[in-house]
Structure 1
């Protein structure tokens, strides 16, 4: 179930790339505040794909001179720079309307930046696939429609932390479908069992109902309704291992859906899917590359 609204008759795709009316330096700072870290290439593709890469590099160097951003050089990458906000840059962007409610999490040293780099850049690499697909199709999904590191309580003082929450508007004929997804990026750095256990955490979030305060007698309902009108789909995107290893990990996710009763209940209510990141990049996010964890043929993520 998704929210569906009528599509305006004068719809064009022109508005679905970041508007050049907003200064590029503002978009660069907002993007780094949202995504924590990005390479020059990623920022170019995300914000100004129709401009020269030099135009982005020039603005980044200006921000570097103002000590609002800094960078680390990625190893074995032909001196590729990964940019991040300094504490000064984090303070500047903290109260911007588009970023309200986002913890600043400034990176305070190049060592800290280096430790965060592999996972953070892989999460953003995944976001770029959906951005490219949205531009090609005329859908709506921009640089601030992907929020990394989102946590929600699941009871007993515990919480589930999604690698990202995605907001995506699918322009489908004369209708607009608003889709949301919890995104888990698996770089094969944890055991397959621990990866599959993430499904239990999402099932707990789906079923978790906060206890009402004593003065309230009415049940509060599921906790996730505080943030979402419909429970988001859960997408696992795998990389960092060989094809057979990734297939085995997807099989373990499917087994969790089959054998865990709470996860099985979740699968009846919310779409669950998995895919290899290389397949996404090669074929596109809305191609028939997604494995439905509840069973069935490969399909687009929008049709899980």
Structure 2
């Protein structure tokens, strides 16, 4: 008895899985490279121009500086008072960030973890604050700050910064706190942890990626803010309390008329450094916080 051997089925070209297309990744990478160049080259050009002389800036704007002229930075820091404005901005932004992150995280945790009457109204009130443009509130805000005796003061500007950063902070962190595991909170409560201990010792460290992400957003908003200090820093001696955005605007006008372009670029570079350093230090936490928020 002979065995009949049947040939194995041969996969046809139609049955083979289609090869993944590489067109879309190439196009997306091309646009990402173009976007990186558009954002990086102007920053690099400004930094290099801060080390040039005025003659080099005008005659060879795209060339490298012949030497590193740190005197441009010293002139901008001392004569243009960038050092004073930098210190004022650091004080205001530090205080506003502490207030925003503390009260924003507490409000977001309560809205995300506790159910009480009117919680949805409070949440949507914060969300509605994100859609309220700052330009519509400038006039009443001016009179409120003036009546409180805080016009032209750094504490008054700090409170306004914190108030305007709260809606986005509460909106972002509420969604983040809702995704944290409930089992960890229940285990901590069983072990005798109170509500305050649960928040500060358990839930707040677990929300660190979200806190870093929203903290960077708030830092960028507050550090680059111009319209609020322009309106609120009024009165006698207000120039001594200007923040960096106001100082740079005044420097652009004064140095532009005087022709000191090297000092102007040095002041711009000094203003950019804190933002670049913050991103370099926390870019991993920033990306992980955004990715965690998307996945959850």
Structure 3
């Protein structure tokens, strides 16, 4: 083979490689553009209900009855928000929802992380059976547990006028106990924490034991600071579920001082008519805390779901 032939083969090979690189770049760019278009359509589809909610909250009752409906308000009635706050004690509803959601979040993070650590890092007889029990609990629909929980709350011994057998009174009904304790922990939170603890290296635990650390200090000082995505994920999901809870607070409370924001929104829904502009204004104000919470915690929230399936 002559030098010219070898040189021609090298040049041909480089040209083929350059063609493949250009083809791959074009294909990647095309796929990226298509993916961005699909994601953009999905984002717009999800944003439309929120935008419509805000625009509806600024319309007058006359505009809401028009057909076909108008997109933008003819008059931007910001007074609808002031009227919403005057129609019901929303300051009390917001306070109650914030207390309950914050309490549920703190209890879930503390107790759920302890349980997840025990199931993931501590060996004991029957550990797998306990874990499978928690997994089975994930398959139970939420609303099938309402009646048993209500009966437990109502017949709680030595509370609300009940005797030692749970008879004669109302138990925890219409109290903070009923609003906070039953929703304080979930099997899903324990499952997520366990998965994150399993993903951490065993060498950290060995080094900590050699330094003389006990089990609780290993949990609190070594492993837990490394699972911030799990804490943010569980905290955000728990806060969101508690903040949006409607049925349970409605069942266990009678006093207006214990009502929550979701129950308070029902004030604007009557049998014969619904004040849509006030309902949408109240819903907008109830949505703002969750939007702000997600904005500040979205980095860890996304990491949490990305790493949830490890091991």
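Where a number appears in this text, it was derived from the coordinates with a stated rule and is not lab data. Because the structure is a prediction, the values reported are computed rather than measured. Cβ atoms are built from the backbone, for glycine too; each structure is taken alone.
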Mean count of other Cβ atoms within 10 Å over residues 236-243 computed as 18.0: which structure among 1, 2, 3? 1
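Figure out for me which of the structures 1, 2, 3 the number 105, 69, 32 belongs to, where Cα extents along the principal axes in Å was derived from the coordinates.
3
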